[in-house]
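These notes open a run of structures that come right after.
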Structure I
Amino acid sequence: MITRREFIGKGAVGLTALGFSPTLLNALLVKTGSSAGGAGLEDLMIPEDVLNKAVEFLMSKGADFGDVFVERAAFDLIGSDDKKINTSTSIEKGVGVRVVKEGKTYYAYTDSFAAEDVYKTAQFVADAAAQGVGGRKALINMELATSKLSFPITPNPDEVADSKKIEYIQKLTDRAWSSDDRVNQVSQFFREIIRQVNIATSSGKIINQTLGLTEFYAATYMKDKTGNLQVGGDSRGAHAGMSFFKGENSLEAVVDKSVDRAQKLMEAVDSPRGQFPVVLGPGVTGVIFHESCGHGMEADLVYKGSNFKDKIGKRTAAKGVTLIDDGTIPEMPGSYAFDDEGTPSERTVLIEDGIQQNYLCDLVWAEKLGMKSTGSGRRQSFRYPPIPRMRNTFIDGGNIPADDIIKSTKKGLYVASAGGGQVDVITGNFMMGVPEGYLIENGKITKPVKGATLSGMGIKALETIDMVGNDLVIHAGAGRCGKFQTAPTGFGMPTTRVRGMLVGGPGEAWDDVEGGSL
């Protein structure tokens, strides 16, 4: 099962082909394999003088800020569905131009790199922002920005033969099919993305950044003689090449986890329902707080009235809870050297020991809130203006051994994986599914459950955390975060116990035998 968080747009790739061409890769990978500001001005997709002149056009009629965003990207997909292998490659390029004036954004784009088309688009946006007001010539001096952050692609996609990749996916498909006689469907998708970006800003920056994102998703469906149908899934995604996918991140491990989850669901008991302790396992369960809290801390939604508005310096989580959004972690899907406005990425502490410290800001919304950009301005492609987005969001590790958290819970639900469902990003009200969960009985993890859901309000869930483990895991998944546009993100957490969630399920009603649930 692929949700909107998993490979959005997988069917949108258009040009049937096999693999990346060496010419395209050479253009995209510049000279350093995968650069983060390390390539020189000679490697820009559009010459520096053209970018400079386009920015001067943008600023010629009194704009407060302007930028030119140039992008060239290639998407290579190998999919296996119903024992059939399909391949596709798509290539896109274009230029987005933006003016910000008096808090308003004016935006347009062209799919042409020709200088006259870039100038025409820039002039159009400048005129729209000016609204008939004249201006004066703007002089911009550009300087290449550099970063110590680097996200190498090893090996490069063209260093592995297309036939070898197809053979590999076929073996992974066969691995799932042969795992259990009850398997009745297998879906797998392997995708490589190379994205080169140039940004020229009215503050005088030029950014030249190339990233390579590799993703794999596996879903295994099982059905028994009674008609019981279940599906297990898992994924990995990283700003890296195939060298990342080893050990627990290997594609074989992803397939095996999808099989294991399906098998456990086939034997699972109906989830109990009620309000009782929920223990969230490390890693992927961090998506719960990504959804129910992280969006509410994005500056545009804060400005519009999320339940984290006006909370700086106030308690928004239990003591001992620290929430971080970090765009600098090597290989993680939400990492980069510069955001899509040219601001360096950073590690942003949102909540420290329960107290709200910051929000996630781009340049526009930081100005409206009287704050500084946190390097969180992201966009799906040149067709979209940047907006505040999460990167890799996680609850930081505590000091309690994970086993002690389980042993301290007499009766509850252990959640090993969460996903799907619905979230109101303003209020933080959420409902999410539990694709892998277990009963906790007398301080031990026992039977797997099916049909479990979690619901509540994000800020209340943060406030009712009473135990934080020391086993932090940041999950490198292949999902997409959707907010008017999509972006790859990471999330994570240590083993954590929460009191303020409501568990739904088709099983019997449970009470909180320990007391303390709010």
Structure II
Amino acid sequence: MKYFKIFILYLLCSTNINAQCYEKLGEAQDTTSIYHAIGQDGLLYEISPSSVPMNPIVLYPNVTDWQRIFTGTIGLYHLALKTDSTLWEFDNGTNLNQIGTSKWKDISFMWGANCGIKSDGTLWRWGAGINTMEQIGVENDWKDIEVLTYWFNNWSSVRIAGIKNDGSLWVYNYANPTPQWIQYGVGMQWDFIDMTMGSGENALYAINTTGDLHKWINFSNSSVIVGVGPWKEISCTANLYYKTALKVDGSVYFWSAFNQLPTQLQSNILVDEINLGSDFGPMALKSGSLYFYENDYFNNTFTAPTIIGNPCCVNIDISLTLSGCVPYSWNNQILDSTGIYVASLTNVNGCDSLVTLNFNANTTPEEPIITFQNDSTLNVGLQQNCTYQWVVCPSSTPIANATSNSYTVVNDGEYAVIVSNSCGYDTSNCMTVSLAQTEDLGTNMLRIYPNPTSHDLNIEYAGEINKIELLDLNGKLIFSDNQSLSLYELPNSILDGVYLLSVYTADKIICEKLIIRH
């Protein structure tokens, strides 16, 4: 009787991204009524929260190498870095112009005042009356920059906040008669900065390397900690009543200039990025899809996020390597043989995944057949990746240390063997062994010669022989003869080797080892 078990071994997968998947949000530099995002197809998309429906529009459809987008005030201009680190100015899709030939790593601007960090770490400014780029200081260790200004095209109202490579935080105020860099948050290292003004608040925000969010009201010398981190990023564009921030776990919080206690938005929704550039509400990026939190003015909060456009479809092409015991059920199919099988799966968003299965079929052991290796040794053929356990019949009591494919009997009785593998097991029929009778027959009553032989075989026996059988050591029948003779002629086709000769008498079976040698 056969018994089955299941064994599975997996896997390898790759993903293909369909259209309407997004890689990165644009970074709002000022109060605006539009948003930008870079698609995973490399294209630049513009989204207007006031449009119904709020469908993304492709700008510059032939340009697919955007890296970062810096969104300015609508009707003015926006800046962008491409994947080759070059700097570009663009509008609503009509004009696209490169600014110089330098390589850049960060940009910030507001109301005509522009700042940027070049790839060599130097800090530069232009615009608002400065027609050519002008280096700020001589340092070359800047890594992050933010600009805040209180008037259009007027550097005397500009503040610059920056983080250096060592994590130190600095602010430069052009409104001072003798402007100079002042360090903030001394003794701590900083990762993220933003600034805001108007709507009841004038402040510097920064997140340190431990995830604490600090706020310097009116750019004072001491800070207060906002909420409980760890925080990942903050978005608090100038002149907006609300501020938003994202924690490391993806949860989104908001607060106002008059209520400093952050409140979580939709605790069951975690996102990858957040950006607030408009009183309409913040935009978020989650698993390649764009979401929008609409401002609920009457309840002083934001609505649950709604998806913008179509959801991101991530098609997962999976290749599985699986070993299983047949019959095996997979994707409503019954697999009974080794082969390659393919299935197409569709998720709730309509994204298709193609699964290719390389299936290796495993089976339960073949039925074991016991043969005599000699007068007292029982044997079964070897099977790959199988184990053996000899037992006493009829109780199937295991015999200690009898775990090979052969067993030497020490007592008269009935014996069987259980052959097992990862898929199950099978048990042989019971074999009766009488040691005393076999020895007596083998020594005194039966004579076989010559042994080894090539063709002729003489058998001397006191009684009548009913039949002889010649089997190989795996139990396969090689030759049989139902005549009672004293001389038997074996076929010349029998190969050289060791065989088991069974002599059937009226009441017994006598087994002897026979060697064929040509």
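Each reported figure results from applying straightforward, stated rules to the coordinates on display, with no laboratory input. Given the structure is predicted, the values throughout are model-derived calculations rather than measurements. Cβ atoms are built from the backbone, for glycine too; each structure is taken alone.
The table below lists the values:
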read-out: Distance in nm of label points 7 Å out along Cα→Cβ at positions 245 and 269 - highest-scoring structure of I, II; value: I
read-out: If Cα extents along the principal axes in Å is computed and equals 74, 56, 36, the structure in I, II; value: I
read-out: Comparison of I, II by relative contact order in percent (Cα under 8 Å, 6 or more apart) - largest value held by; value: I
read-out: When mean count of other Cβ atoms within 10 Å over residues 333-340 is computed for each of I, II, the largest belongs to; value: I
read-out: Structure (I, II) behind the derived value 53 of percent of Cα pairs over 19 Å apart, for residues 141-292 alone; value: II
read-out: Read-out helix-only ellipticity at 222 nm (-39500 (n - 2.57) for each DSSP H run of 4 or more, over all residues; to 500), computed value -500, structure in I, II; value: II
read-out: Comparison of I, II by volume of the Cα convex hull per residue in Å³, for residues 261-388 alone - largest value held by; value: II
read-out: Read-out distance in nm of label points 7 Å out along Cα→Cβ at positions 61 and 301, computed value 4.2, structure in I, II; value: II
read-out: If mean count of other Cβ atoms within 10 Å over residues 157-164 is computed and equals 14.5, the structure in I, II; value: I
